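Each structure below is given as structure tokens.
What follows draws every value from the coordinates through simple rules; no lab data is involved. What you are looking at is a predicted structure, and each value in this text was computed from that prediction instead of being measured. Cβ atoms are built from the backbone, for glycine too; each structure is taken alone.
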Structure 1
Amino acid sequence: MCVMIKLPQWDETLINKYNVSGPRYTSYPTALSLRDGYQQQDLLSAIESSTSRSLSLYIHIPFCSQLCYYCGCNKIITRHQSKADTYLDFLAKEITAQAPLFKSYTVEQLHLGGGTPTFLTAKQMTRLIKLLEQHFNFTRTTERGIEIDPRSLADNMLVDLRMLGFNRVSFGIQDFNDDVQLAVNRPQNADTVKQLITQARELGFQSINADMIYGLPLQTPESFKKTIEQLIELSPDRVSVFNYAHLPERFAAQRKIKDADLPSAHNKLTMFKNTLEQMTQAGYQFIGMDHFAKTDNELAVAQNEGKLHRNFQGYTTHGNCDLLGLGVSSISQIGTAILQNQKELKHYYHNVETQSGSALNKGMHLTHDDVIRADAIKQLICQFELDIQDFSEKHALIFNDYFEDALVALAPLIKDELVTIIDNKISVTPRGNLFIRIICMCFDAHLQKQINATRFSRVI
């Protein structure tokens, strides 16, 4: 099957009606369902029950040298390089404890996220990669990606990363406007970014991703339009344009942002609308939610072939992989279990020290119902359609009975033409693909419990 995803249609009334908060579905059930009390034994039984022997490795590097006010990530602000040495000591213990369990696995993908992974010096980075290569089975084709802060990248670091086998980079740019950058404590020079992207291309990195954010203080539709123009000139392979979720009660750093400086809801929507138009005119495919890729990029190709997946790292072509997260706060998804390491550094260190290298403390085992619903949500969020007959056969169920509640919840969305159910197929319409998170929420059995307990980010 090859379907080009239809361009989103913009409908102001619907947007005002449905612009509610909801999960981003990098997993189902979402990380909010994780409970305390999980440990190493749960990892062992997850590996045992998993049918996959391909691995996606995620390593969390929590350090940043400067605080960006918008950030909601798990991070530690420090100028002391030695802290990274201590962290690598503990990471080495965790790797040495966990890697033997995965000796029958091949690593398809390695991703370093943070914080700022390039906080590590070339020497520290070399130590980490050598450690991973020593303990896990990498192949010549393993994807190795890393998130980069263009402002603090050491002079020769791209060359060093390429030498260490990295073949993908993701630049955190967020915005090019000087006033906006100052308002979030993140001044950067547009020329530097340009030089780095040019250098990454020359060095032969296969995929270059750029992360942007709309809804930041002092952004206007005009200023952000200009930022996206500048971005398109740099021609990255993939672009993520995230919606800034202002949750100062949850993230202390965000309290430094003045409410009065934030763009209005209408202006935020206009920014997204303009971005959609600009990106699609420039030859990018809208993958969904906040993601764009050049039409020949493997993400776009996978989506058109019905092979796209989604996990804690966002959209991916490696859906068959188990995911192992190492380092503070990292999440693993193995077989039908989701497991998370300690979120705070001191607790992470304490666990690794006292529990023979394991820092796991939260998790959940997916029930049969969770597995079924996760599949429905994945198909909708990745492909924008679901074949009822195929799905019923695959999971041996009568769809209309099993998803009776979901179909009731979908009814108003069908009425508003966000979704159609025709010829045994649930299809998201061009008007509906901006609201994919709301459509997925109809299939989410855990949501009702959480709505009362949590604030999510808005869907657009």
Structure 2
Amino acid sequence: MAPIESDSLAQDRPRGRILLVDDDPGLLRLLSIRLRAERYEVEAVESAAEALAALSRFRPDLVITDLRMENMDGIALLKEIQRQRPGLRVLLLTAHGTIPDAVEATQSGAFGFLTKPVDKQQLLEYVERAMKVSGSARNEDAWSAEIITRSPAMEACLQQARMVASTDTRVLITGESGTGKELMARAIHRASSRKDHAFVAINCSAMAENLLESELFGHEKGAFTGAHRTHKGLFQAAHEGTLLLDEIGDMPMRLQVKLLRVLQEDQVRPVGAMDAVKINTRVISATHQDLKELMIKGAFREDLYYRLNVVNIHLPALRERREDIPLLVDHFLVQIAAESGQVRKVYAPEAVELLVASHWPGNIRQLYNVVRQNVALSPTRVISTEHVRSALGEQANALPSFSEARDEFTRNYLSQLLQITGGNVSHAARLAKRNRTDFYKLLGRHQLNPEQFKDGR
């Protein structure tokens, strides 16, 4: 089975990293040849000690290890990997006489086991399945550490964020509810020269108009009933830092006018004040709504839209970055275990596959809630498919076909390229390592018009 990409878009990129561990040099050589032929990046070592040393350096997506080895066997290696790299999948190689030990290991969180001599087709099937549910992330940059991803679509968003962070350019972050818009805004702040100053966020849909006005712009003592003291608004609180205006599409029209003036003049006038206060605040806005549609309806000001939307970063839905689901699941499991002080639970491989296949209309927020429910209700350390099905309900059967999943990935990948390049097809084709003619054919097949990505259209 081919990876979920189309027409060799990622032909030059390895399909994953595999660490092989066995004290038999001949078997290591044979497995390495087989896996490299399938475009996997392989490192082969002859002991558990060498394997542990390679974890941080090589950053594998999968470990395949012999069960019987001197000094430290495969089960001890499995337990140490679980401690150092929660979520990293481990596949055991075993002789027929040690199958009971291997079965016991799978109940402790091993991905599975293969018997020697290793069947080539069975090996490749196991590896491909493991890659789909791997919980190994490669994002080690401190500024974006909260964003758990190995998705090309999200990596493209992070690339945009990193570039724009070095400036004071205003950013509009769009995407469905639960896709991580605030996390992206925080990442931009941490990567900017304002990182040592405040990051302040406010949800523009969460409070009444008068209260929102006071929170944003501040008020003087006695400005209205209940104003018993002078209150500095969030624009002043975020002075020299960053202010996130979340759900900006829900801001009342009267406050949109006032916000526009603040952005134009770089000063804010608190409610009831005679004089304006100079501010130096970077504004990032976010919304799950289509602001252009709101503009047509007269619910959002066009001039404000162009003030806010200098750079647009559109976050993909979770169903468009399914490769990130195992990473997020393992991150949540570690987090929940740390909060509760209990032993970290794990998902059965089939349960992870079901999570990956689901639709997730609530995106990452919904995934987190499902994981919490599964942890709370599972009586055993290994969370079963049945618990996942119970939590998902009807969504548990929302498995797309391979063709649908591939097309979804490809279209999203192409969209990200066009967004990054501003609709420049030649530049986008170079980034994708495709010739221009083939790239045009791909755009046509997926009904993407480069003109829509030019000049912020």
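Of the structures labelled 1, 2, one was used to calculate distance in nm of label points 7 Å out along Cα→Cβ at positions 143 and 447, giving 2.8. Name it. That value comes from structure 1.
Comparing relative contact order in percent (Cα under 8 Å, 6 or more apart) across structures 1, 2, the highest value is found for 1. To which of 1, 2 does the computed value 5.2 (distance in nm of label points 7 Å out along Cα→Cβ at positions 167 and 415) belong? It traces back to 1. Here the criterion is Kirkwood radius over Cα pairs in Å, and among 1, 2 the highest value is seen for 2. Among candidates 1, 2, the computation of helix-only ellipticity at 222 nm (-39500 (n - 2.57) for each DSSP H run of 4 or more, over all residues; to 500) that gave -13500 used structure 2. Using mean count of other Cβ atoms within 10 Å over residues 183-190 as the calculated read-out, with 17.8 as its value, let me know the right label among 1, 2. Attributed to the structure labelled 1.
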